[in-house]
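Participant: Structures for review follow.
Please treat every number below as a calculation from the coordinates, not as lab data. Computed from a predicted model, the values in this text were never measured in an experiment. Cβ atoms are built from the backbone, for glycine too; each structure is taken alone.
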Structure P
Amino acid sequence: MKFEQTHPKAVVLVSGGLDSLTCLAIAQKEGYDVFPISFDYGQKHRAELIAAENIARHYQVPHKIIDLKDLGRMGGSALTDQNIHAKDYDASKAIPNTYVPARNIVFLSIALGYAEIIQAEAIYLGINCIDYSHYPDCRPEFVQAFSQVIQTGTKAGVEGQSIQLKTPLLYLSKEEIISVGLNLQVDYSMSVSCYRANDQGEACGTCDSCTFRKQGFSSLHIPDPTRYIPS
């Protein structure tokens, strides 16, 4: 009797930005059937979610968008609160006002539940601690702590079938991340990586996220495919 061979599954957190797009491509390259998951957490603009939908459509993979608008309604971040303005990049090492309290904890918890339901073997998260905005939930310590949560707080972990939390970009610069993606034929024009993007997906060019992205393409001496708001 002939049995159909299937690939292992991986849940990939896809924001619509450059890093998560690269993560999705890496997960596919590593042999996983990918199941991207995105979150509508009340962010001010829809551009990244639209980008996430387009990315999933391009890779022809099933895509879930989870409604977490109440997270945004609580405020506390320039990404969700209309009364807080996202600042331009200033090279500060302080945690900026674009930090969304406990965002990655909430996102990963839901992604973990989804992974258990579909019996996925891995969760991919596109965080990095090199070119980043000093968010506490983008550090190696956070990855280690949540990996322990997976081990001790899930049926899969208790039964010895633990789900791996994979963060392949954790120690890469933006330049290195883009290089990895280009080797995987990633089309970065599909992604939006701006804290202040408009409804057309055009980026501001001066926030933290835009600055790191621009520096990455500039360091590689290749054209930046980002669409910027006309000055």
Structure Q
Amino acid sequence: MPTILLVEDDPNLGQLVQEFLTLKGFTTDRVTDGNQGLQHFMDGQYDLCIFDVMMPKKDGFTLAKEVRMANRDVPIIFLTAKSMQEDTIQGFRAGADDYITKPFSMEELLLRIQAILRRYQRSGDTIGDPSTYQIGSLSFDYPRQLLTHNGVAQKLTSKESELLKLLAQNLNQPVSRSFALKMVWGDDSYFNARSMDVYITKLRKYLKEDPTVQLVNVHGEGFKLIV
């Protein structure tokens, strides 16, 4: 059965939703703030996410944007007490697949979850992270930490692999320096930032095997892997 990440700071509502979804056969992990939500998402494999909008430490919109940087495909549903059109628009811009306003019935939530999962299955979308990424004519095998071009494989270090995976997941999209540092190094300290610059230089050297692939700096944002 699908695995769901529920991030909801209201303990009563969170428990009700978790118990209901578990009863319906879903494996449901529940946390209570956006920081915990991001950590759980990065550590686990989820088929669908349910995020409250108004949360401590990190709101649902910010959490969704960061999740989208790590995985562009996983479906996201927002829960919110707000019903203003501007908030709905902001939610979809943050990467939402659906948006449900409190109070809501559990059956309505279930129907929306089922509809989204059916839509992803019909469209053939891959829910969760792939293990192999195609970057131009280069093939990146993340579990084996191998970057291959014309049958010649380059063994990558763990940090190189984690960083390339993040960039490959966001192909042709900017990845912020701070986000990359937190995801790969654990924090965005000055010394880690200098270390990341060294790894970016190494990745550029490997990626030069295909001249159509570029790893560029994005002023004021971070980096972008372009094909």
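Participant: Out of P, Q, choose the structure whose coordinates give helix-only ellipticity at 222 nm (-39500 (n - 2.57) for each DSSP H run of 4 or more, over all residues; to 500) equal to -13500 when calculated.
Facilitator: Derived from Q, not from the others.
Participant: Given 9.4 as the derived value for mean projected area of the Cα convex hull in nm², for residues 54-157 alone, which of the supplied structures P, Q does it correspond to?
Facilitator: Only structure Q yields this read-out.
Participant: Out of P, Q, which has the highest value for relative contact order in percent (Cα under 8 Å, 6 or more apart)?
Facilitator: P
Participant: Right, another one. Matching task: 18 is the computed value of percent of Cα pairs over 31 Å apart. Pick the structure from P, Q.
Facilitator: P
Participant: Could I ask something else about it? For mean count of other Cβ atoms within 10 Å over residues 38-45, which of P, Q scores largest?
Facilitator: Comparing P, Q by mean count of other Cβ atoms within 10 Å over residues 38-45, the maximum is at P.
Participant: Here distance in nm of label points 7 Å out along Cα→Cβ at positions 22 and 134 has been calculated and equals 4.2, so which of P, Q was it run on?
Facilitator: It traces back to Q.
Participant: Among the shown structures P, Q, from which was the value 154 of volume of the Cα convex hull per residue in Å³, for residues 150-213 alone calculated?
Facilitator: Only one of P, Q returns 154 for volume of the Cα convex hull per residue in Å³, for residues 150-213 alone, namely P.
Participant: Sticking with this structure for a sec: If we compute FRET efficiency 1/(1 + (r/R0)^6) of positions 14 and 206 (r between Cβ atoms, R0 = 30 Å, to 0.05) for structures P, Q, which one ends up with the highest value?
Facilitator: When FRET efficiency 1/(1 + (r/R0)^6) of positions 14 and 206 (r between Cβ atoms, R0 = 30 Å, to 0.05) is calculated for P, Q, structure P comes out on top.
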